[in-house]
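Listed below are the structures to be examined.
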Structure P
Amino acid sequence: MVDAPDVVSRALREAPPDQLAEAADRAIRSTMGALRTDVFVADYRISGLWPVLDPDLPAAGFLACHTMAQRCFSSQQPVRDGEGPCRLYLPLTVWGERLGVLLIELPTVPNPAVTGRATDIAGALAVAMRAADRETDRYRRARRRERLTMAAEMQWDLLPGRGVSHHAFDLAGQLEPAYTVGGDHFDWSLDGDRLTVTVLNGEGSGLAASLLTAVTVNAMRNARRSGGGLVEQAELASDTVFYQHRGARYVATLLLEVDTRVGRVRAVDAGSPHLVRMRGSTVEPMKLDQQLPLGMFAETRYELQEVQLAPGDRLFVVSDGVWAAEPPGQEPYGQRMMARSLRATRLQPPAEAVGTVMRELHAYHADSDLRDDAVVVCLDWHGPRERGTG
């Protein structure tokens, strides 16, 4: 029997980066006898899934596909629809980042072995699409429902991704307003037993804020990639921003480093973003000694603080655009309403949780435009489990 995943993987390696969906379609049809396929990608707000191969799908057909694709995307499990033909929806996910959904329409209901091969194919396609994203604009065009501002274009290009999974943790983040975000940002990197996470509460708005954030993020990355710890990252970024703007502009930043072996968190709190822990149903702010924002003064020096996580802990990092959001006539979101929205995420994985918090924030604003950029990052600490277990 032809090994369908191997054939599809080979077809993806040989295809141009903008033709992955077509290459997968041909290989899946020939090896699995599929009637049709399609690729659905999540938009920037993760508010919907949109077809790549068949963008002109009739409205009724799109709505039927969309409902099942959303169920697959949310559950991250294969979903079947129909008996013959049968539509099989499979998550397109790589390293914990949810890209979208692969649809394979088969003549009959697949048995578990066929579903397993289809799942492997979806995994190979997700890896290929993630790699191709730097070489083609096709998939990014499919993701956007409106034009991004120049500032937002820079911010999305600067992101490491929107999620990552590991045997010890799951992590996800989201930016809003997705199409016009200016200065708020998050970054992360996993290196051996060290997970570094930074969240920036960018000062200002528009392109100027985006440029300031880009300088700060790249300075921290430069220190990190040179082997520097959190203190070196904060100090290099602070000096870089100061000598660029002489204290007229600065960036409030929270830097975290998680030891994935034991759950110890080292932190440098350089300004605002807020750290909140959810343990069971209890939501409480983590009190850190706040130090100067990056770039406020020359040669500012920073000190580490430590926090210990327990298995099952969930950490949220939110920018001022979430914490201090204050629609006319209402109290700041972080005063009471945010804790309620965080508790509502208890049974959701981080990738779903960040979307829930953002939707609640929009609802708090009565769906009017957010007055400030907003970032939510969610980290679930599972504990130092062995790889491949649990």
Structure Q
Amino acid sequence: MTFSITMAVRQFRPAGGAEKFSLRLARHLLDCGHRVRVLAIKAEPMDGIELVRVAPPRFTPRASRDYFTGRVLADALAAERVDVTWGEQKTWGANVIRPGGGVEEDYWNVHGQFRPFGVQLPGWTRHLHTKRLFDLKAEANGYRHPSLKRVIVNAAIVRSALLRHYPNLQGRIDVVHNGVEEERVDKPVMPDTRKRIHSRWNLNPDCPTAVFMGHDFRRKGLAHAMEAVSLVRRRAPSCGFQLIVAGRDRPGPYRALAHSLGIDAATAFLGESEKPDDVFAAGDVLIHPSHHDPFANVTIEALGRGLPVITTLANGGHEIIDQGIDGWVVDSPRNTHQIAVYLGELLGENKRTSMSKAAIAKARKHLLRKKLEKIESILSGVADQYRA
């Protein structure tokens, strides 16, 4: 049975992972015959979607901007008369919320650990952030609102964290792991892509190459990835691992780190890439030693391109990794020696080939279409409750 849904989001345009997910969900629901209405601060039109641009809050400091944006969306949502309403993180008043960024308190608890070169801030410094107070308030508004029926999280570690902070959500949380578009799994690329990228950045196309991809170098653990690459290169100096870094952040401190580690000639900083699949095609493994990631999309995207993944328990994406089959999971991003050991196993071409095939097979079990169908079923159940 079809239903009508209103989605309240900050941005309805392809700005980041959460925003792209909202676009794909809206398109899926529309294609399934549901009526979709979107309330958004910034948006691009989509055929078939009824779009309402909500005026943003005026004259708000940056620290409180997310909170007051959530409030104007909540006010707009309160006037809706549909079967089911949808909200993203730090919005409230929706029947279903999907916190793509995890739990706010957990993020702030490890905020001081995002330092790139071993410098950590005392835990109490998080209390000095005004933004933290507003973020926690916005999150609590959503999870304690009487309209809330279900919460959809992208990893079991997020469910556990939510229940720790909001025990009232017991029995109302569904885990739906992130998925990858079917057309991106084992997608053919130009045969010279690897050679072209390596040549452009003065890398050796015949040597194994690790890929780091992310927009927040500190939180994603780039410094630890670089340290691991330097360790494995000491063991195999003739043709050890090279490193490709793709993402939006300041590369200066990391170029200096690469020089001090002796891997500056084997490290390429590509900047933000519009063609991530080409970057994956130039690599043999993804290193993602994250400090905090509810479920890094790059995990499943890399698997779909045939790259085994080395990540941490702090990335919810580790829940789909089979140890030693399609990747490895380390306990801490600072365990660079263990990351280097795993990279060393991939120095052999046969091992890289077998793990690449396993990575693609794993991605086929986590197609985005199946994830969206599961979410649609949850939304339908909530809509049926209201009809009853």
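Here the criterion is mean count of other Cβ atoms within 10 Å over residues 197-204, and among P, Q the highest value is seen for P. When mean projected area of the Cα convex hull in nm², for residues 53-108 alone is calculated for each of structures P, Q, structure Q comes out greatest.
Upon calculation of mean count of other Cβ atoms within 10 Å over residues 133-140 from the atomic coordinates, which of the structures P, Q produces 19.1? Can you show the working numbers first?
Details: P: 13.9; Q: 19.1.
Attributed to the structure labelled Q.
One of P, Q was used to compute distance in nm of label points 7 Å out along Cα→Cβ at positions 13 and 229, and the result was 3.3. Which label is that?
On the way: P: 4.2; Q: 3.3.
Computing distance in nm of label points 7 Å out along Cα→Cβ at positions 13 and 229 on every structure in P, Q gives 3.3 only for Q.
FYI, it's all coordinate maths here, none of it is from the lab. The shown structure was predicted, so the numbers you read here are calculated from the model rather than taken from an experiment. Cβ atoms are built from the backbone, for glycine too; each structure is taken alone.
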